[in-house]
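Throughout, read-outs are computed from the coordinates displayed, never taken from laboratory work. No experiment lies behind these values; they were computed from the predicted model shown. Cβ atoms are built from the backbone, for glycine too; each structure is taken alone.
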Structure I
Amino acid sequence: MSEIRAAVVGAGRLGSLHAAKYAALAGVRLTQVVDIDAARAEQIAALYGAASGVDYRALGTQVDVVTVASPGITHFEIASHLLRAGCDVLLEKPMAANLDDARALTALAESSGHILQIGHLERFNPVMKHLRSIITAPRFVECHRLAPFTERGTDVDVILDLMVHDLDALMALTGAEATSVEALGVAVLTDQIDVANARIRFSNGMIANVNTSRVAPRRERKIRFFQPDAYISVDYEARRIQIYRKSPPPAGSAFPVISAEQIDLGEADPLADEVASFIASVRDRTTPAVTARDGLRVIELIDRIRIAMEQP
């Protein structure tokens, strides 16, 4: 595969960013941009000398890889069609709008022999990579993922829209499975849940308190880990990790000493890294960084959270 032909389905904010990343990659040619808004598709396509269209089913064998960045409720329909058509797919989160679709999509990906990578972008954030060497045995985790209200993403609830990132991060970092879930959700500005809290106990004994809102006054992307040897505070957006460790008491003192360390990871482009990782998997026919089964695990946990929210 000397040159990989790429397409993007969904020409909104995220789809336009994917188009730019494909266009910048050596050995990749962005050939198609598809959106039900013909003018929008044409506008983005024209930036990169690509063709535009309104029907993803017309892609057929014209492309090798496709990013699906359409509304979440359409992900199963579009991704399943493209896999059957012989394309490798980078599917933006959420993987699917419900558990049945996520299971069907996973089965299709595994039986088709084509690559399906799920777009859990935080996996490519430098802080996530660095945390793998720091997180050992967390006992308690607190997550806050907040955003002011926009119409983007409101085709699904805030669990699929925002909380999905932290759920994936927790399982990816610890390898643990949820054993019990308590949850609450409130619809505020839409007819779906806009504010949610989940308290999750995991198989390793860890408890996570996961908070998310898309009607907050400010934007926040933070996660805090409490483990026996350290307190670790992470700011995803600032790409900053603060670590507080307890050292033995100095001679003559009854109290331990707290040492602090701050790690600033600097500028990064997680989306470019995600797209490059996907293309590398396509070229080498290797397992993608975030598999369909990884995505399914998150949707299974989201299903449990939704069930818990219905409990009196």
Structure II
Amino acid sequence: MSPLLVLIVAVFATTYAGPIVRFAAAPALAIAFWRLALVLPVTGVLALSEGSGERGAVHSGTPTGTAPRSALPLMILSGALLALHFWSWIASLRYTSVASSVVLVSLKPVFAWGLAAAWLREHPTRMEAWGIALAVVGASLIGLGDARLSLGALGGDLLALLGAVTGAGYYVIGRRVRQTVGIWRYATGVYLVAAAALAVLAFARRTPLVGFAGRDWAVFGAMAAGPMLIGHTGMNYALRHFRATTVNVAALGEPVGASVIAWLLPSIHEVPPLTAVLGGALVLFGIGLSLNAGK
């Protein structure tokens, strides 16, 4: 399957995550936990049936279908970062708008750029750097059009920024580990660690993980099926074929789609200003440049 097509579908699958969270009354920890836990039976079965891996996937004598011991600590760290990423982002939606939260979390390419350059020695090409810059400027325009000046919104924005840093680390680690570990085993291991970390955190904070209304469970299922199983797993698949910065800048399509959905849904109806429309156009143009140059 074309890695580019998988990446595009994955980004589309993440766009409704921000708006749909607004329909859940469950705490952020519960939402983050169940979007991971509900995916594990699917990825687990696929991991068990995963053979020697993806086409041409043998590096340093290790098939992609296996998980070398050297990769396990990185997978555990990746899962812990993913747990923190989900909790901080979903919690931020309680205090700030969908657009502001998703845009700040989508600053991941900036942090991924630095982390990938320092650790993986991967540097974007000049055209890709322009694409990243344009996409980030466009995302900033979306956020500026939706800015709030209250302490509550500031707290939500800081949580979203924490989500950006941890999300960048998660993707950069994925870029490294995915060279030797198959997609389903990688996804299962990382999602399992993240779910366990969130369960421990929920227990420590006495946050319930059960006893929710039917609408909450519908949100959990929708988050697991689209943004998690298709979205995150698809981007993890693409990390074997694209640099971490490229995958992260492609993910900037999420705030564009999320803003459109938040505008069209009557129960949210956050109308994007003209600056957000211009910002969305810049984001899409920047993604195009980055994808064209970042293979």
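Numerical summary
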{"quantity": "FRET efficiency 1/(1 + (r/R0)^6) of positions 48 and 72 (r between Cβ atoms, R0 = 30 Å, to 0.05) - structure with the largest value, from I, II", "calculated": "II"}
{"quantity": "If distance in nm of label points 7 Å out along Cα→Cβ at positions 176 and 264 is computed and equals 3.2, the structure in I, II", "calculated": "I"}
{"quantity": "Structure from which 39 was derived, relative contact order in percent (Cα under 8 Å, 6 or more apart), options I, II", "calculated": "II"}
{"quantity": "With Rg and Dmax of the Cα atoms in Å derived as 20.7, 77, matching label from I, II", "calculated": "I"}
{"quantity": "Origin of the derived value 1.7 (distance in nm of label points 7 Å out along Cα→Cβ at positions 160 and 200; candidates I, II)", "calculated": "I"}
{"quantity": "Computed -0.33, -0.79, -0.94 for log10 I(q)/I(0) by the Debye sum over Cα atoms at q = 0.10, 0.16, 0.18 Å⁻¹, for residues 80-191 alone - originating structure among I, II", "calculated": "II"}
{"quantity": "Top of I, II by distance in nm of label points 7 Å out along Cα→Cβ at positions 136 and 168, largest first", "calculated": "I"}
{"quantity": "Structure from which 22.2 was derived, mean count of other Cβ atoms within 10 Å over residues 112-119, options I, II", "calculated": "I"}
{"quantity": "Source structure (of I, II) for helix-only ellipticity at 222 nm (-39500 (n - 2.57) for each DSSP H run of 4 or more, over all residues; to 500), computed value -21000", "calculated": "II"}
